[in-house]
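What follows is calculated from the coordinates using simple rules that are stated; it is not laboratory data. Just so it is clear, the structure is predicted and the values come from calculations on it, not from any experiment. Cβ atoms are built from the backbone, for glycine too; each structure is taken alone.
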Structure P
Amino acid sequence: MLTLPNTDLTVHPLCLGGNVFGGNANRDESFAVLDAYAAAGGNFIDTADLYAGGESEKVVGAWMAARGNRDEMIVATKVGMKDGADGLRADTIRRQADASLASLGTDHIDLYYSHRDDGGTPMEDTLAAFDGLVREGKVRHIAASNFSAPRLTEALELSQREGLARYVALQPHYNLMVRDRFEGELQDACRANDLPVLPYYGLASGFLTGKYRAGQDADSKKGNRYEDDPRGPAVLEALDEVAAIHDAPLAAVALAWLAAQDTVATPIASARTTAQLDDLLALDALALTSDEVERLNAASA
């Protein structure tokens, strides 16, 4: 377990993504994955108001109610990208927070994200709305997703200057196949502000599990966009080598590479089945050497 800097949130090394709950994974399948995650010591669930058309939050809420374990779970959800409730206007934030609380069957959200930046709304209005939710106890901490480095820095400085709730984490798109969106200016901003990073798409839509190798049938076509990336074969070869050394699944090695980055607190990954979850949970016992991290760095550069 680890504590996210500048928070009182102690979380499992794997944050379980909830984007499949109520969608690609039905209620029973979702409950099975959630049960297995909790049995393994997992306590950190990431969802959003738009996942599975809003069903993801409802499934997570129904599962916590059925298991009576709300106080044991750290629940993150998001606002700002749902059709008809997009953007970060104050009224949108308050309305969607209440809707998420109802869907989750809880009186508080542990980590509430701006799902993406909203350049059309004054940032002070957005942060003041979040601050109000924190003061009312509806939200414990706020975080940002899909922000640029300048906008993230601006938000942090505004919170400091005005005494408003501060973003305590960043959720960017980051993995071995997509590094340039985070590494560099955005990573530097997180490092300078002691902001923990929780990457999404940590497995590149399944590509980094190895199921999209040339000539291999996959049970989904979502990850095929990486098959034509010239780095793909080299990245999978490097993952194979490191996985063989540790006798670990490729998925766990890909997530362990993320966890080895100095700004990353815990990667986010989802599972439709308990078998998929087992591969993800292997991350908990996996620590890469510096040479192994460099091998993966070189393959994915």
Structure Q
Amino acid sequence: MLRDLLARMSSTSSTASASPATLTSLGVRLDIGPAAFGALRDSTPDFDHGRMDELRRRYADEGYLLLRGLLAAADVDAAAAEVVDSLAARGLIDARFPRSERIAARRARVSTFGFEAEDRRFERVRSMALAGRMSEFCAAFFDAPPRAFDYIWLRLMSPGQATPPHCDIVYMGRGTHDFCSTWIPLTPVRLDDGPLMVLERSHRVARLRERYAHMDIDKDGNWRRLKFRHGRFFRGGDYSRNPRKVRAELGLRWLTSEFEPGDVVVFSPFTMHGSLDNRSRRFRISVDARYQRASDPIDERWVGDRPIAHSRAE
């Protein structure tokens, strides 16, 4: 499957340098040999047949679930239109092209890694991510009433951007650790758009759970502390800025796929993930939402009408 995707990217990519032998993340060329890189496993058939025990087993074993068409494409398209309209209003979409193509204006960039808080501007985005089919799935998956974090995260990845390898637990670990992250693409995502990558079974690596995953990004100056790993200096909650060396260190495969509106990836807060570089001319638009059981303690930074997030969380 992945070989077919790589071959198609070679023939259709808008980026001349893309080829079946070249995928990059943070400017680092990745090893895409079969021992180092692969395709996300599709769990949709088990979901369609109501095999929730099998989904829970696979999630515990592999650290993620890929569910195709979980959300109604029409709802996702409506949510995407809200975001694209906002980008266009800010001059971040190239007006020479149809808005629906999401072609980035010259030097358009939202933030260093494409992150932007949703902060209740987009009603359809919030409804899609925090209610309806997404909430219904989480209720069945947890076998209990679910509770979503009120704060949701937009990723507006302009050309050249990527998400560094990290685990979510370091940003939101003050409540239960038994929550799940959901990655929801709002637009079609091809390999050259910079899709999500998951490091296979990384949630089970003891040294990650016992060391890196114990960090609280809002304590002990962790946001500002200069770190050095795998040949690069960086600040913040990332594990590394060198995805190739992360894979080599842990001996695991990076997994990815192409996506359509309505697809969802659900993964553990201990699962290492990042993204490929966006080597297209388009914005890659996605949203992250987090769910847990309503009965479990929740991280106070991410709930309420105006979550404090990282602003006053020391």
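To which of P, Q does the computed value 18 (relative contact order in percent (Cα under 8 Å, 6 or more apart)) belong? Computed on structure P.
Tell me which of P, Q gives 26, 24, 22 when you compute semi-axes √(5λ) of the Cα gyration tensor in Å. So the calculation was done on Q. The maximum of distance in nm of label points 7 Å out along Cα→Cβ at positions 22 and 142 over structures P, Q, that is, the highest value, falls on Q.
Computing helix-only ellipticity at 222 nm (-39500 (n - 2.57) for each DSSP H run of 4 or more, over all residues; to 500) across structures P, Q gives -7000 for structure Q.
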